[in-house]
Structure I
Amino acid sequence: MGRKHTPGLYKRGGIWHIDKQVRGRRLCESTGTSTLAEAEAYLARRIEEIRQATVYGVRPRRTFRQAATKYLMDVTKRSLARDAQDLKLIDLYVGDLYLDQVHMGTLQKFINERRAQGVKSATVNRTLAVVRRVLNLAARLWRDEHGLTWLETPPMILLQDWEDQRRPYPLSWDEQSLLFRHLPTHLAKMALFKVNTGTREQEVCGLRWDWEEQVPELGTSVFVIPSVSTKNKEDRLVVLNRVARSIIEEQRDQHSVWVFPYKGRRVTRMYNSAWKRTREQAAERYVDEIGNSCPAGFRNIRVHDLKHTFGRRLRAAGVWLETRKVLLGHKNGDITTHYSAPEIQELLDAAEKVCQRPQQGHGLVLLRGSARA
């Protein structure tokens, strides 16, 4: 006969579990082991932790993996799936450590290895920011059954700056013509709309017809993107200059929901394999069509560079900073749905200034410098 096990332990699915009354509360959890000796040691440690917390107010120690799991279960946000990827990545380095053992020292191996792999500092910072968020919640919000926070004090997590951030590359008119001419039709329309409205990639991909608002006084319409679908959590007003308006009219009746569908479905992203193939093709023809060697910035042109192009052209046209901020959807605290017709007309007049190439001698001179690298 096998030896008797400690009361409060039972085996299920090959793993020992706890179901025991400890100091007036029921303790139910998995020990995570199939070995009886390890399960008994785990139970003894949990009983002692509860005694220490109840009698002396000693905070039980929890692992970063436990905190990360709670974060993914409790937090609701649009980018939670991306956070889950970051937490899965960092778990290899600090998942088994207690919360008070997670700090810049124990995170340094992760930082060093990611840098050696050629990962950008901005990408590493995205993971570090999630780690910092979990630790801050553990120290300031989460409390256990004893009223104690999961962590006494959150450590300082320093973000990295390896001076490797890619500079924006606003397109010249010739470069725009070259690139857009080679894009698939649906992407070309989206890109042309983007470079005439300053919208972000996901704002274009997710643009809906029920966000369109008529402005009868001006004989036009605008789009008001709700805060739940914008990066800065503010309603986003999108005015339509004549180029953007013509694209919208071409798109009508193609889909009942999405303004820019592809094969009857929502486009999930513009920066895809078709975009990358097109930029390679355009780069190969750069010398023949533009006459200069192709800059590295154009060879690696991103969808977000279209937004920078719109902003640069507004500035070159003499549009005021505050107006540019509204047109670009930068955070400003205004309630965009409360704009009056004259205010919308002012924004529309500004957006009209970037509809076509300026006359020779009055355009934007791009002093790219290191931006070509």
Structure II
Amino acid sequence: MNLSLLQKHIDHYQTWLNKERETAQTEIEERNSISAYYKSFTEDHLLSMTEDEFHEYLSKLWAMLIWGNKRYVTDKMIETNGLPAIKKKLAELVWGKQSIETRWDSFRREIKGMGPAMISEILCKTHPDEYLLWNRRALVGFRYLEATELPRHDYQLTGKVYTNLCSIGKQIASQMRKAGIADTSMLSVDYFIWTELQVEDNLSKMNIKKEYLTNGVEVKPAASVFLHNEIRDKLRDIGQWLGFASKIEQKVADGSQVDTVWEATIGNMGRVIYVFEVQTKGSIDSLLLNLLKSLNNPAVQGVVAVSDKDQLERIKKHAKDVVGLRDKLKYWDYEEVLKTHESLEYVNAGINQLGLVPEGF
């Protein structure tokens, strides 16, 4: 990490704190209030949560700003995982005695629908002196400070990687203390990252085509291993944000279960369905056969293969000989899926902060 660059921004931040004492104090009180709320969910409290309490617990997270209908998200989590399992794993994650590395990996393996941003925010707000809030803005800030071995995608963020990120966060907190800043919790570090390290040049770096595996080795995007379920779930999110009824792992025709579907109802005329299949490995012929079968459903109006650039070229070559599919199949590079997801995530968070449509409308 570039400590001289960090110190430059700490000095600038300290000047702002001294100049805007009233605003700075308000932010401290805000952080204390946030932390007090999440600390009130003790192990016993988490284990005894009702559905309404679970909804409120998650709805207060900044990671939920991207969703206008937060109840939809929490209900989906309960439907997928079951509330008893969620409560048990949450209690273990937040208050367990095992290492955070073990608890993190166990939670991510067992509970679906909660990504690193949401999980780390819960940890940070409950234990603000120990755990870092990790999201896209933190990635931007850490890249700007020239920190290494940073995860670019959700699947790369293992417990071991998260532990390393927390260590970097604590280094920043330590430098802030040395400069005389009083509040140096990891929650305060998050405020510092948002205030100081989000300049335009930093944000533009998010479009750099280099990707990094969790061991810090640089690889070409097309050669990087990306997790099938992460892309599948992001396709679902994109569809939801665009106004479709969006689902994963759906049977759309006899012999055809696909990764993601976007569905819309047009008045009283019927349904329109768009089908997406994510290809990370396996038989291309099986992929094409599955998509071809999906077209037996008359509501399916579009089929899309999602993969890396090299695999998409191979899929195109195979598809050109498949009558009934070759003229209907579309192709989407997974890198573009990720960028689209990030862009819509930003837009939705900004619009939802305006509170134009009350929740539950």
Structure III
Amino acid sequence: MPQLKTDYKQVKENSVQGRYVTNLEVFPFLDKVAKKFLVLNIGSSVLEKEIKMITLGSGKKKILMWSQMHGNESTTTKAVLDFINLLNSSDELATYIKETCTIKIIPILNPDGAAAYTRINANDVDLNRDAQDRSQPESKVLRAIYNDFKPDYCFNLHDQRTIFNTADTPKPATVSFLAPAHDEERNISATRAVSMQIIVAMNTMLQKHIPGQVGRYDDGFNRNCVGDAFQMLNTPTILFESGHFPEDYQREKTREYIYYSIVKGVDVIANNSVNDYTIEDYSAIPENNKLFFDILITNAEELNPSFHKNTSVGLLFKEILKGKTIQFLPSIENKGKLDIYYGHKTYNCLNKTDLERLKSEENVVKLLLSDSF
């Protein structure tokens, strides 16, 4: 079978980077590739922004992907642009994929949320809780495409917060997957089993790049979630969650691993190699845990004497849109004995070097010394 030979740097779409990704960034790219692939306006958002879809390939196996259902989750959008660039190349695997698969991709399902950098749409509705009611125009667009295309597989593309680690390890969940449940009992139907097998294939590949940094997302059933709803309709559906890679708050490294995952997932579908992977190995992927702070400060009483001895403080960043840039502003999440937690950045105030480094972070110090805290 054809192997991927194209280096990632050759396909990365450098015109779209960072966390703030909207129609304004994506549409020029789609206009460029529309010379070779079919790009259609498939509907409009609440605020009448266009929702576009691109179709790639002409094979019998049908795959539907959508990204930015949550407007502030843009990492997978960047990765699908890279994937489109791959399919626009002469790579042997890309050619084979286009011959065996028809792939439809909606890069931004929630353009209003993307512009405002919010999870919800302009009517304050979480589109991933609207699968049954389909009360929103964006939900109706996705379901109409699903009904018309009748995909054999669905890739539901998202981002997750920096709080997630894998099991009880100090490793971030840089990429997480889920084979959504199709019933309250979380039984393994034939189609859910296929979702699990494809995830195992992607995890096997990712362990060569980010060992220990792949997690398994919680599989609690919610019929209002789109992944669960499509799994209920017997379509193998995979949830992708883009997480944190050290020092990568713009999620450019995570973008690369999501790209690899998409390529691998489509590859095993195209090559009929899904059954090379077992559902037992899916259960072996560690579950996500929530043990990370963006900044963890130990022995904080050395900085603020009003704290009790051995006080730790955990901070998380709030992502604030300023112009077209996302600013990461620290906020205090927890205080006390935080021995089980990890920090993407840590300071031990008993260490003079750490204490001096901490003092250079003015916003953090101001929080720690504030009267309100």
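Taken together, the values in this text are just the output of simple stated rules run on the coordinates, not laboratory data. Since this is a predicted model, take the numbers as computed values, not measurements. Cβ atoms are built from the backbone, for glycine too; each structure is taken alone.
Of note:
- For 20 (percent of Cα pairs over 38 Å apart, calculated) the corresponding structure among I, II, III: III
- Entry that produces 12.5 once mean count of other Cβ atoms within 10 Å over residues 115-122 is calculated, selected from I, II, III: I
- Which entry (I, II, III) yields the derived value 1.09 for Cα Rg over 2.2 N^0.38 Å, for residues 11-170 alone: II
- helix-only ellipticity at 222 nm (-39500 (n - 2.57) for each DSSP H run of 4 or more, over all residues; to 500) derived as -17000 - corresponding label from I, II, III: II
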